[in-house]
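Take a look at these structures.
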Structure P
Amino acid sequence: MVGLDTEVLQRWVLALPIVFEGNLERLNGLDTQAGDGDHGTTILRGVQAAARATESLPSPVLAKGLLETAGSAFRRAAGGASGPLFACIFTELAKMIENNCLSGVGLAQGLENAALLIHRLGKAEIGDRTLLDALFPAAQAAKSAPSNLGAALDAAMDAAEKGVAATATMVARKGRARFVNAGEVHSPDAGATSIELILRTLNEVYRS
């Protein structure tokens, strides 16, 4: 397959609620250490809304419209600070759709655009212990193999995983986490972990 078409992207959106339901306690637990303890609940609510919204789209469903719908539904349902930030992933990828398909080049550019938009919206920098510490490395890694979708997906997933691990030793500078004593937090950032789960799910759906 040369790109991610409507069928694959729909399966990705539908798989996300299952993945996040399975990781709900883990994500809430990570967030409890440096936040409100509801990150997993928030993201699950968002992906569930995205899945319902895309299933309700009239046929024929186009890839761009599917991702735009997913992003809008996620943003409304998740709300708070996380809603607009994570919704960027869907909406920025939607902008990269060409011929009803998302290529390796489009994936890399869409992830980078999402990271830049999140940076502007959240005022976070790399190293601040946020979702950007997984998303930005993933985008850069995907760019290293832009003409090969499978390689781009693998690279993005691996880079996100490493980014998540790195957040365990970072000092938070954004959100409630910045008020927590740095010596008290030794676990990965919940937001970065969610980014890794989103990209891992996309890779697995693409290969299934």
Structure Q
Amino acid sequence: MHLADANVLYETSRIAVSRVGVLMGKVAVLTNDLQYDLVNKNEERIRAIEEATPSFSRFLNEIRRRGHHVLHLQLVNLPDDPIAERYEGRLPAQRGTQGVEILPVFLDESDILVEKNKDSGFFETDLHERLQSLGVDTVIVTGMQGQICVQTTAADAFFRGYNVWVPSDCVVSARDKDRIRALDWLDGYCATVAESDEILRTLDVEGGLPRKVFVTP
């Protein structure tokens, strides 16, 4: 098939992508690492979260209002994990501490918490099983940091057959260049990247989120 024959095709730096896909079913938002210890690691993270909070929290509220699920991927570091990052010798986000808790501004009593011990929310967790039990086949991946937890979780969702969307204004990194690089990679490989308002409009107008079909060169 020639590029001109497709209904809607556009070029990325690596892949030709078709936006002509099927509308998916139930939608869920996945957040990553919106926790006291992780956000408060340094001033760069604090500032980035503060800047993102108005649109981010509004997006979560609008998702809930439309009847979709919000699942928080909660990093719980294990004391015997040799590669878990220490903050000046201290292991952050340990079970039973305040530092492991989700920031209240992003949390609602209707939300679902899923514990993870690594960057990806799918690695050795029951996230996939939970999503399947809810009938979810489209995930909107958000949170911190864009180039680590968001990127790995989105890729793992894609590998499992989920339709993946990423709201660019609900992804946070301590360094904005890392966030931008991650969004570019995601958009060219496994996800549709758009601002949160556009995602909400698409949900309202189309009743779902179209799956991006990737066509390799």
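All of the numbers you see were taken from the coordinates with simple rules; none came from a lab. Fair warning: this is a prediction, and the values are worked out from it, not measured in the lab. Cβ atoms are built from the backbone, for glycine too; each structure is taken alone.
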Who wins on mean count of other Cβ atoms within 10 Å over residues 27-34 among P, Q, i.e. which is largest?
-> Q
Taking 3.7 as the value of distance in nm of label points 7 Å out along Cα→Cβ at positions 51 and 67 derived from one of the structures shown (P, Q), identify that structure.
-> Q
Kirkwood radius over Cα pairs in Å was computed and gave 16.6; which structure, P, Q, did it come from?
-> P
Entry that produces -22500 once helix-only ellipticity at 222 nm (-39500 (n - 2.57) for each DSSP H run of 4 or more, over all residues; to 500) is calculated, selected from P, Q = P
Out of P, Q, which one gives 29 for relative contact order in percent (Cα under 8 Å, 6 or more apart) as computed from the coordinates?
-> Q
